[in-house]
1. For mean count of other Cβ atoms within 10 Å over residues 194-201, which of 1, 2 scores largest?
2. Work out the source of 0.85 here, i.e. which of 1, 2 gives that when FRET efficiency 1/(1 + (r/R0)^6) of positions 26 and 82 (r between Cβ atoms, R0 = 30 Å, to 0.05) is computed.
3. Taking semi-axes √(5λ) of the Cα gyration tensor in Å, for residues 90-201 alone from the coordinates of each of 1, 2, which one would give 22, 19, 14?
4. Given a value of -14000 for helix-only ellipticity at 222 nm (-39500 (n - 2.57) for each DSSP H run of 4 or more, over all residues; to 500), point me to the structure among 1, 2 it was derived from.
5. Given that P(r) over Cα pairs in 10 Å bins from 0, in percent, for residues 234-289 alone, derived from a single structure, equals 19, 33, 29, 16, 2, which label among 1, 2 identifies that structure?
6. Which structure, out of 1, 2, was mean count of other Cβ atoms within 10 Å over residues 170-177 calculated from, if the result is 15.2?
7. Can you rank 1, 2 by Cα Rg over 2.2 N^0.38 Å, for residues 2-105 alone and just name the one with the largest value?
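Coordinate-derived values only; no laboratory data. This structure is a prediction, so every number in the text was calculated from the model and none was measured. Cβ atoms are built from the backbone, for glycine too; each structure is taken alone.
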Structure 1
Amino acid sequence: MDKRAKIYVAGHRGMVGGAITRKLQTEGYENLILKRSSELNLRNQEAVNAFFEEERPEYVFLAAAKVGGIIANNTYRADFIYENLMIECNVIHAAHQVGVKKLMLLGSSCIYPKMAPQPLKEEYLLTGTLESTNEPYAIAKIAGIKLCEAYRDQYGDNFISVMPTNLYGIGDNYHPKNSHVLPALIRRFHEAKESGAPSVEIWGTGSPLREFLYADDLAEACVYLMDTYDGRELVNIGTGTDLSIRDLAELVKKVVGFEGEITFDASKPDGTPRKLMDVSKLHGLGWHHTIELEEGIGLAYADFLSQEVLTER
């Protein structure tokens, strides 16, 4: 991408889109198109078509999506499939209509079958049944991948798809009821430290294995692949390493500075035993992550504290 290229980051207010925007700005890309959802409703086809006709971006990072935790995904099933399908269909078709040079769709590791072998290889897509709780969201994301493939096959559009692993970082969601596991642990250990609680209880046995990637590392990978990858097949983005929820809790406890005990409620569900991305393709393309988990948690905790300060004000 030329430094003067017109680049549209869809979803720039979210954690992923925000990280991509910061990376582009740091690298000297000055001609960025950034629209809040209040300015451009990506679910509205007419509005999206008018926006693309007027702005005519050369490159598009499609990071906009309706996202949430397990409870939200399972409760608002219609909203998750409808809104994400509309966003993807509108943006991808409009990008085709105006001749965008290249588009990148950001998906989610939940696209892979629930019982797929570990680590998750790109070719495992559509080889088995999805996890039922987030099936509508996963189907929408799979449809986005297939849209990119179909526009490439029929029209020759250079539309690519990447699948990040579990993400965390600046601008994450720390809501007590609908956040993901790592930001939820940051909040719980912080509140326990502040209140002087003797212990923090965590659901399950602590044995499931999970992989985590700092959002700014993801952004670096996305910009790298936008510059270097033109393949039809999707690309996993992750670290290629995982750890148990128990070890994750110990690490968050250390970073936050909580001195109490950690207990586990084994009567509560553990979820999928393991979820690790195979990133051999990504490594073969020349990209590796640089921010290790303890450093990343420290950066995320600092961001959480800054959000707390703003909330108090």
Structure 2
Amino acid sequence: MITTSIITVNFNQLQVTIDFLNSVKKNTITEQVELILVDNGSVHDYGDEFKAAYPGLIYIRSDENLGFAGGNNLAIDIARGKYLLFLNNDTEITDNLIDQLTSELENNPDIGLISPLILYYENPEIIQYAGFTAMNYLTCRNKGIGSMDPDRGQYNQDSRETAYCHGAAMMCRRSDLKDVGLMAEQFFLYYEELDWCERFRKAGKKIWFTGRAKIYHKESMSVGKESSIKTYFMTRNRFLFIRRNTNWMNTVLFSVYYIILACPKQIYTYLKKGRKDLVKWVIKGLAWNFSNRADSNKLGYKI
């Protein structure tokens, strides 16, 4: 009997995704899970390779890149599990992950979304995520709990409410989506999981962290290379998140802060680094919110 649907999205990452599939195969009971992989418009169709690595894989090929939310939503539409576990394809899991997450949801019906402890794959003694602090809606800033701290087992017995889950690994009940809805595809990249957490909370559900299960994430510990895509969507979606999740007064106050302080500071930083090529993407990301000010649900992710 299928109890959990594991959902992941691939975009041009053959070996990373195969490593992920092997990790799932090694650490789950096949009869109790279904694994759905969405290929999000990759240049090459690796369906045969993925199916060879994980027999029984449910493979969905999208001709275009639908973004993080769009790819996951394709899989949600066909998922059969009582529980939905969203995992980045650049993660590797541990043997108690599903049992622990489903147990937390079974024992606490108030939980809507739950994430485990996340450690860096290349530096497994360093914590990436042990929860998030609450959002300051005037600046749209918060902090990661435990981020970059050595893992000394200090969170191993934690089971507590947190402000936001982490998009690399989060689980929910499929039945709750009748009230919450699917992920907001207009974000395309960045902030979509934070927005989803807000919607779960508005539906009366709690956002949860447990240190009793963990995954390893292959994301670099460094900030990583800036790009036009990242700059555009981070700028655009920070504003969009506020527009969708706060009242008009807060949105006005944030707009003043964002236009007068935050974006000029970011532009100055790029100029100082010799990255003047990124300046226009800050401006484009900011401008999108004004050209689409009447509808915060409009997609508009083509750039």
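1. Sorting by mean count of other Cβ atoms within 10 Å over residues 194-201 in descending order puts 2 first.
2. 2
3. Label of the originating structure: 2.
4. Clearly, the read-out refers to 1.
5. 1
6. This value belongs to structure 1.
7. 1
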